[in-house]
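Alright, structures below, take your time with them.
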Structure I
Amino acid sequence: MYSKKVLEHFTRPHNQGVIKKADGVGIVGNPTCGDLMKIYIRVKKDKTKGEVINDIKFETLGCASAIATSSMITDLAKGRTLHEAMKISRDDVADALEGLPPIKMHCSNLAADGLHAAIKDYKNKK
């Protein structure tokens with residue numbers, strides 16, 4: 001049912017935790033299934049690239065897919081510019097995890113939405 005990538009990110013999540021005094025925080029949830037995600041970002045200004053996600057972490061309460069997509073979104077976004085990170089879609093997350101069961105696709109949507117919310121929070125604070 002789950003790909004090896006999903007199981008890897010669920011059993012050994014990457015970048016799990018909190019960034020104290022984060023530059024941006026995105027909080028998203030799905031009331032239907034009860035999943036809740038917090039995505040924390042720290043942004044660094046690079047002379048050539050502009051604003052880059054220097055550090056990213058997550059806290060997630062939810063199913064295996066929710067944890068795996070949270071972990072994967074951090075891998076996909078770390079080191080990218082804010083502009084590049086805003087382009088990461090739910091399909092990008094699912095593809096990087098080598099697929100999700102159709103009933104769990106909403107989890108990849110939450111991960112992308114959480115990242116986008118963290119970036120918007122950062123921009124609003126500026």
Structure II
Amino acid sequence: MSEEVARGSFEITMTPGEGVLDGTGRFDFVKTWSGDLTAEGAGAMFSAGDPAAGAAGYVAIETVRGTLAGREGGFALLQRGLMLPDGISLEYVVAPGSGTGELVGITGTLDLDTSNGHSWELTFQLPD
């Protein structure tokens with residue numbers, strides 16, 4: 001397995017859902033991925049905390065289906081975001097064992113830049 005890097009951006013539409021517990025929120029979302037990954041994604045996000053005070057967090061899971069590195073298939077992304085006094089921390093990882101189609105066996109992590117839209121860089125490995 002060799003390491004590869006894919007880059008691009010995505011558009012996201014979020015729909016508020018009913019809160020799960022007091023102080024938490026739920027959002028369903030759909031994404032259109034473009035660039036080196038052309039795909040559609042859908043998922044759910046759960047958030048808690050006080051973003052206005054600079055202290056909050058979220059977790060999400062998203063299924064992605066499309067074409068990456070000339071291979072068609074899908075995978076799931078696990079997401080975690082923290083808003084802390086010293087900044088924002090985002091973590092995206094391909095869920096182990098989630099690859100389908102020609103993306104079976106995919107592993108990797110995604111870096112997201114939200115400073116001007118939603119630009120991403122996916123560092124991934126695929127079986128030969």
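No value in this document is a laboratory result; all are computed from the given coordinates. As the structure is a prediction and not an experimental result, all values here were calculated from the model. Cβ atoms are built from the backbone, for glycine too; each structure is taken alone.
Annotations
- In terms of mean projected area of the Cα convex hull in nm², the structure with the greatest value among I, II is II.
- Looking across I, II, the calculation of relative contact order in percent (Cα under 8 Å, 6 or more apart) that yields 22 traces back to II.
- Label whose coordinates, when distance in nm of label points 7 Å out along Cα→Cβ at positions 66 and 98 is calculated, return 1.5 (choices I, II): II
- Value -13000, calculated as helix-only ellipticity at 222 nm (-39500 (n - 2.57) for each DSSP H run of 4 or more, over all residues; to 500), assigned to which of I, II: I
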